[in-house]
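Down below are the structures I want you to see.
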Structure 1
Amino acid sequence: MKKTLLFITLLALAACSSEDGGGETFEPQPPAQTVVSENLIICNEGNWQSDNGQLSYYDGNTGKMTNQWFRSKNGIKLGDTPNDILHVNDTLIAIAVNWSNIIQYIHPDGTACGATENVPNNRRMCTDGKHLYITSYAHKCGDRTFTKGYVAKIDLKTKEVVGTCGTGWEPEGIRLYGGRLYVANTGGYSFSEAHDYETTVQVIDAATMKTLRTIDTGCINLYGEMSQAGKYLCINSCGDYYDVRPKTVILDCETERYHVFDFPCTYNTTDGKKFYTVGSEFSYNTYEYVYHLYTIDPETMSATYGIYNSTVTEKLKELQSPYELYISPYTGNIYFTDAKSYATAGFIYGYTSDGTEVFNPQKIYINPAHILAIPNYTYK
């Protein structure tokens, strides 16, 4: 309380100095802060079309895991298949609830604070702090129609769609760099609709929501996570599940050149310098999964087997159905999930960068697919 009052007083003094116009303007500095622990929010997709998506919440101070967290905070269901979660700022978190056709907004304490309800079949998100950008497989957004898919631009103050841009078929991953949106088109509905798989990353001007160009990667079905380390993007290519094998595409957003690796990166994350990938390769020819574990250095465009250390690598190899991989930007801890049979409760695991367990494996809910860390600070 004393520190808060002191900071407010300093702000008031600075305002008075500026208004007087005399002498130097005093610019107060916020108190130094150190991350002492972190909480986790886990999006459990549930079963598609079962309306049983849930949030789980791990309290880093108490070590307690709470399932059905959103429902306990708000008295309502989250919805059907939460597909992405994004920390917009200190007071706002966005959740793309795919099959409920809404973007649900919550505060970090879990309380709901609004929704955007006219972006159906929504997928992945990114933000510039003022706007939310989200991909959609649908062909409508309000009164606008699209031949293929689109990206919607949402004003975070009003929660209203203020712009759209048509894309290729079934756009998935989206990231922002240099005022440009990079959107991975998949063509993932090719098995049920009369079109081919996509191979392109679409570049969109975020300010005008106009397409600038497309980058043809030559790799089909760019579906899955898209992580970003500075100017580099890590993009998964699923292949066709028959004869075209999956790959990993690393895209340099400055030169817009790319490098292709001959393994998938279905679940990928970054520590800001390197990409860490768990690739799930499925074939309808064999009905078997093959998993690949690699670390990619985008500066050298080189890949090495394993993730973080031998402890993490070996634990990942033991999982029945890897379903998410996430590195906290605050602590560097690595978290990953196992969806088990995809129909029963999954588990989350956590390790420090040296291989120490953050907590014992925690049972959460069906298909735990997305993780978000919220830091706990101490102030000096």
Structure 2
Amino acid sequence: MQSNFASNPAQSMGRLHNESKSSFRDNFQRDRDRVIHCSAFRRLKHKTQVFVEHESDYYRTRLTHTIEVAQVARTIAGVLGLNSELTEAISLAHDLGHPPFGHTGEEALNSLMSEHSGFNHNAHALKLVTFIERHYAAFDGLNLSWETLEGIVKHNGPLVKEVPRYIAHYDKLHKLDLFDYASAEAQVAAISDDIAYNSHDLHDGLRAGLFSIEELASLPLLSECFQSVDKKYPQIDSYRRQHEALRCFLGMLVDDVLKEAQKTFAKLVPTSPDDFRKAGYQVISFSHELERNLDIIRSFLFERMYRAPSVLQMREKVTNIIKELFAAYTNYPNLMPRKWQKDLISVYSDADIVSLVCDYIAGMTDRFAISQYEKILGKPIKIS
């Protein structure tokens, strides 16, 4: 049951372009559905989470990660009495702006765009849902509600440092209160992202052979999970043992967030969604003790997985793909598809061309980027 402090679709701040109300969906349900049906969402299935998309059918992709985030977030929101549909909409949209090859691709584009305000996947997500997606007759983008856009932009907190260029541009048209905290629903989406990737990266790292079950069983939090499984199922086989332990770990993280949020709510005594925005701190968080232990696990993943020799080797390859494609399209914009060439008509400077090229590459899937690299550069590349 939703509480009085949950975001209320009937009291939404509205959309940039006025639309008639749906007869069978509220504002946030409509947002969620539009995200699911957009082109950028479908492309996530062929975008890297940690491992390049086609290295194995079993590793998470950006799409399966997003679905797991949405599941965790919806559960947390429901228990806390928040709006599950808004939470789900933000969760499903939170990674729409990721380019091919995950964070490696983002770092490469950010470097290439360093003289043009850089590249930020949250800013690109906003650009996708407010401009680049063009399916509707009456407007560009998806025309999402204010609360969903706010969540996409601010789910990781207020933008107190330099505001990415497109976010600043859009904020002039549709104020998103960039310096306030986001809704509790957006904060749930953010911490669910943390829960999902810390859990599934351990699973994928094990499958890739980057570390052993014994190493995981020696880490804080995880040691408790393995001990619990061993006590309850002493004869369990290795595969089920690791699955049960990682399942326990995910549940432990969710349980900690729920308990911490309930303590915070008791102190804050919120009576409206804005009480969370004006609180001056993230109201959805891990406990200090769990955060400290989780930092040890994050450090382990960084050293043993994200900076593993095989992963670093792949990072070098895909960074080169992004750089060479960027140079090719910048020098020869007519290599882009006709749909994108239409936008060249309204381009008046080299900076605009560079921005258009960046948007085009950011929308690529891993496999399309590789195929275009081989086609345009004439250089076959082995990604494995």
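Brief remarks on what is shown
- Parent structure of the calculated result 13.2, 40, given that Rg and Dmax of the Cα atoms in Å, for residues 223-318 alone is the read-out and 1, 2 the choices: 1
- Test item: helix-only ellipticity at 222 nm (-39500 (n - 2.57) for each DSSP H run of 4 or more, over all residues; to 500) calculated as -2500, pick one of 1, 2: 1
- For -0.58, -0.91, -1.04 (log10 I(q)/I(0) by the Debye sum over Cα atoms at q = 0.13, 0.19, 0.21 Å⁻¹, for residues 167-262 alone, calculated) the corresponding structure among 1, 2: 2
- Relative contact order in percent (Cα under 8 Å, 6 or more apart) from the coordinates reads 21; which among 1, 2: 2
Only the coordinates and a few stated rules stand behind these numbers; no lab work does. A quick note: this is a predicted structure, and the numbers were derived from the prediction, not measured.
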